[in-house]
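Engineer: Input: structures, listed below.
Quick note: the coordinates plus some simple rules give every number you see, no bench work behind them. Keep in mind the model is a prediction, meaning the values are calculated, not measured. Cβ atoms are built from the backbone, for glycine too; each structure is taken alone.
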Structure P
C-alpha cells in the first residue's frame, strides 16, 4: 500500500513540476539561454535579495523530492540518482528553450541537481535511522 501511495505522490509531483517549469501565461515567449554561471543570479541579488533567495532556494527545493522519488521508487544508487536528476533537469531546460517557455540556464542545472543530491542524502539518512531503530 505504501508504494502505491508513493507512486501517486510521484505522479502529482511530476504534474506540478511540468506546470511549474513548462507552462507560461499566454503571450509570454522566451527564447534565450544563459551559459555564464550565476550571471543572472548575481544581477538579481544586486536588485532584489528576496527574489534572489526565492529563485536560488526554489531551484534547489523543487528538486529535493525528485532525489527522494528516484532513490525510493527506482532503487537507483547514489550516483545513478544524481545522474537521473541532472538529466531530468537538462530535459526541462532544453524543453524550455525549444518551446520558448523559459530560459536555458546552467545555474538551474546546477541548483536542480543540488536539490536532487539533498533529496538523495535525506533518503540515505532516513534509511540509516530506520536501521538503527
Structure Q
C-alpha cells in the first residue's frame, strides 16, 4: 500500500517536516512531590488533565498497595491512555501520557505540575509511528 497524506487519515501530518505520526507520547518523572497531597485525588487530577488535553475518557482504574504504600492507575482514552506509578517510599510519581488524533497531551502538564508540585521533574516527548514523506 502506498502511503501518502490522503491515506493517513488517522495520523497527524507535520507538513513543515514532511512527516506524519500516529501520536505523541509524554513521559513525566516527578521527584519529591508535595507530601501533603491526598493520594485519593490522583485519579480526578489525571482525569482533568486528560480532558484539558482534548482526550475522551473511556475507563479508569486505580490500584492501591496498602496503607502508606504507592498506587498505580490507568485511564483508557479513546485516543490512547494515561498511566502512573506512585512510589510513596521515594515520594516520586512516573507518568505516561500517550494520545493521538486531535489532542495535545502537553496541555495536561500544567494541571499535573500544579497538583503535585515536584521539586524537580523530567519530561520526555516521543512522536510515535513516524512516517517520512519523500
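Engineer: State the single structure among P, Q that was used to calculate FRET efficiency 1/(1 + (r/R0)^6) of positions 16 and 72 (r between Cβ atoms, R0 = 41 Å, to 0.05), giving 0.65.
Structural biologist: The read-out was computed on structure Q.
Engineer: Just checking, which of P, Q has the largest value of mean count of other Cβ atoms within 10 Å over residues 24-31?
Structural biologist: Q
Engineer: Output the label of whichever structure in P, Q has the greatest value of distance in nm of label points 7 Å out along Cα→Cβ at positions 8 and 88.
Structural biologist: On the way: P: 2.0; Q: 4.6.
Once distance in nm of label points 7 Å out along Cα→Cβ at positions 8 and 88 is worked out for each structure, Q has the highest.
Engineer: For helix-only ellipticity at 222 nm (-39500 (n - 2.57) for each DSSP H run of 4 or more, over all residues; to 500), the calculated result is -4000, so let me know which of P, Q that is. Display every interim value, and only then the final one.
Structural biologist: Details: P: -26000; Q: -4000.
It traces back to Q.
Engineer: Here's something else I'd like to know. Work out which structure the value 3.5 belongs to, where mean projected area of the Cα convex hull in nm², for residues 64-119 alone was derived from one of P, Q.
Structural biologist: Only structure P yields this read-out.
Engineer: State the single structure among P, Q that was used to calculate distance in nm of label points 7 Å out along Cα→Cβ at positions 48 and 80, giving 2.4.
Structural biologist: Numbers: P: 4.2; Q: 2.4.
Checking each candidate, the match is Q.
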